[in-house]
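Several structures are given next for inspection.
Values in this text are rule-based calculations from the coordinates and carry no lab data. No experiment lies behind these values; they were computed from the predicted model shown. Cβ atoms are built from the backbone, for glycine too; each structure is taken alone.
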Structure 1
Amino acid sequence: MPTLTLLFGMPMRTAVAASTISIIATSTGAAVAFLHDRLTNTRVAMWLEMGTSTGALTGAILAGYLNQRFLFILFGVLLAYSGYNMFKTRKAELPGEVVPDRVSRRLDLGGSYYDRLLGKRIDYQVTGTLPGLVIMYFSGAAAGLLGIGAGIFKVSAMDQVMHMPFKASTATSNFMIGVTAASGAVVYFARGDVKPLVAGPVVLGVLLGAVVGARLMVRMKTTTIRKFFIPLIIYTAIEMIYRGIR
């Protein structure tokens with residue numbers, strides 16, 4: 001978004017449409033690698049998509065009635081707090097022992113994947129399913145209200161609240177944002193906001209980056225990934241707060 005609007009001077013609606021299409025490309029490009037390595041927890045994704053989709057619809061409806069400046073500041077503060085909690089656990093490769101809650105046991109939300117770097121299979125359980133669903137609702141609302149990608153909220157929620165391994169959280173979030181963006185893309189296509197000469201190059205670049213990133217992630221330590229992810233959270237939080245007070 002900043003690249004298209006600030007560097008290339010494109011209209012906001014054109015940039016938003018191209019960004020939405022690129023999210024689908026990101027999800028599609030990385031999904032192949034993540035699904036192959038069984039990092040994506042599709043059961044968790046389907047559970048949380050109920051909250052995200054409902055929240056996105058609510059946000060789109062309320063967008064014209066609420067003060068967006070206040071919302072930018074609110075979500076920025078919440079994201080900064082999430083980044084602080086993630087910073088405290090930056091040296092943890094895997095979450096500690098997790099006791100699944102009742103919903104997680106009923107839906108069998110636990111999963112497993114083979115970590116190439118550690119050389120062993122990681123079996124994990126999921127907890128905080130109801131709080132996670134509520135957070136996903138507000139994550140979807142943020143996307144609908146503010147026109148932002150909400151993947152960064154999803155990863156934080158699964159990592160900090162549901163205590164999933166960070167790699168599984170990232171892969172599952174990637175799967176979810178593609179589903180959410182696909183529904184929004186229909187609206188942009190119907191409005192005629194999608195400009196092929198803009199969206200095409202953006203999608204190609206993002207798709208290449210997503211494939212490379214997915215290949216790299218499965219070969220990196222979680223602690224190393226956090227070192228890249230935490231500054232991204234802090235930057236996003238500062239940017240949101242700045243947009244709220246400027």
Structure 2
Amino acid sequence: MRWKCGCSYDGTDYSGWQTQDGPMSIQQIIEECLSEIFKKETKVIGSGRTDAGVHAKEQVFHFDFDWKHDPQSLLEAMRSLLPDSVTPVFAEKVDDDFHARFSAVSKWYQYRIYLGRATALEARYSWALYGDLDFEAMARAISQLKGSHDFGAFAANRGIEYESTVRKMCRSEMLQEGNFLSLNFQADGFLYKMVRSLAGTIANVGLGRLSLDGFSMLLKTAKRTPMVFVAPAKGLCLKKVYY
């Protein structure tokens with residue numbers, strides 16, 4: 001029996017989604033929780049990685065186990081064992097051919113920028129920028145991303161070769177609400193640190209460190225340069241995975 005589940009998490013104190021050497025990961029926390037519930041080692045597969053310090057509103061994962069009770073009972077059991085920083089938000093039975101990663105058609109990430117000096121709570125979930133920003137230039141930069149592009153300039157090197165660095169961006173927008181700027185990116189896939197690289201480089205445009213022509217050239221040549229800046233992880237949140 002295959003289960004599809006979603007969880008939200010505050011990634012501040014974790015090494016990211018995927019289990020690895022070092023600090024505790026979200027995946028490891030969930031696997032330990034399910035193994036305790038089922039009294040059997042249980043592995044989960046997520047929709048994709050998130051970096052250390054990155055948050056999620058709805059990360060999706062699946063696992064196989066013949067749980068005889070209803071989905072609500074599973075949610076309640078998970079909630080009783082998981083820490084406050086990791087919250088299950090839904091659970092449902094799915095066909096055996098569902099795959100949290102390979103069945104996904106797109107993902108929506110949001111990067112939040114706080115304009116000015118942030119308080120402790122605001123600083124936990126956003127990147128505080130000081131000084132005047134050219135919002136019009138930033139909006140024009142982010143609007144260029146929609147459609148299919150080679151995003152090689154915005155992929156950080158993690159020692160692997162991509163089959164292709166072309167991705168289709170179906171949503172790229174900047175919204176302002178009070179002191180917050182939200183940069184929204186929805187695409188059929190993302191490269192390693194791609195969203196943080198886009199957010200940091202768009203911020204460079206707003207700060208006058210990179211021209212719009214320079215930004216366009218990065219997108220056109222797909223060659224990474226020192227002007228591509230990786231924004232801090234704490235401002236990034238995986239909002240939703242679409243199937």
*Using the calculated result 14.2 for mean count of other Cβ atoms within 10 Å over residues 39-46, pick out the matching structure from 1, 2.*
2
*Supply the structure label, taken from 1, 2, corresponding to semi-axes √(5λ) of the Cα gyration tensor in Å with the calculated value 34, 20, 15.*
2
*FRET efficiency 1/(1 + (r/R0)^6) of positions 71 and 143 (r between Cβ atoms, R0 = 25 Å, to 0.05) - highest-scoring structure of 1, 2*: 1
*Assuming -7500 is helix-only ellipticity at 222 nm (-39500 (n - 2.57) for each DSSP H run of 4 or more, over all residues; to 500) as calculated from a single structure, say which of 1, 2 it is.*
2
_If FRET efficiency 1/(1 + (r/R0)^6) of positions 23 and 215 (r between Cβ atoms, R0 = 35 Å, to 0.05) is computed and equals 0.50, the structure in 1, 2_ = 2
*Name the one structure among 1, 2 that mean projected area of the Cα convex hull in nm², for residues 103-198 alone of 7.4 was derived from.*
2
*Taking distance in nm of label points 7 Å out along Cα→Cβ at positions 7 and 151 from the coordinates of each of 1, 2, which one would give 2.5?*
2
_Which entry (1, 2) yields the derived value 24 for relative contact order in percent (Cα under 8 Å, 6 or more apart)_ = 2
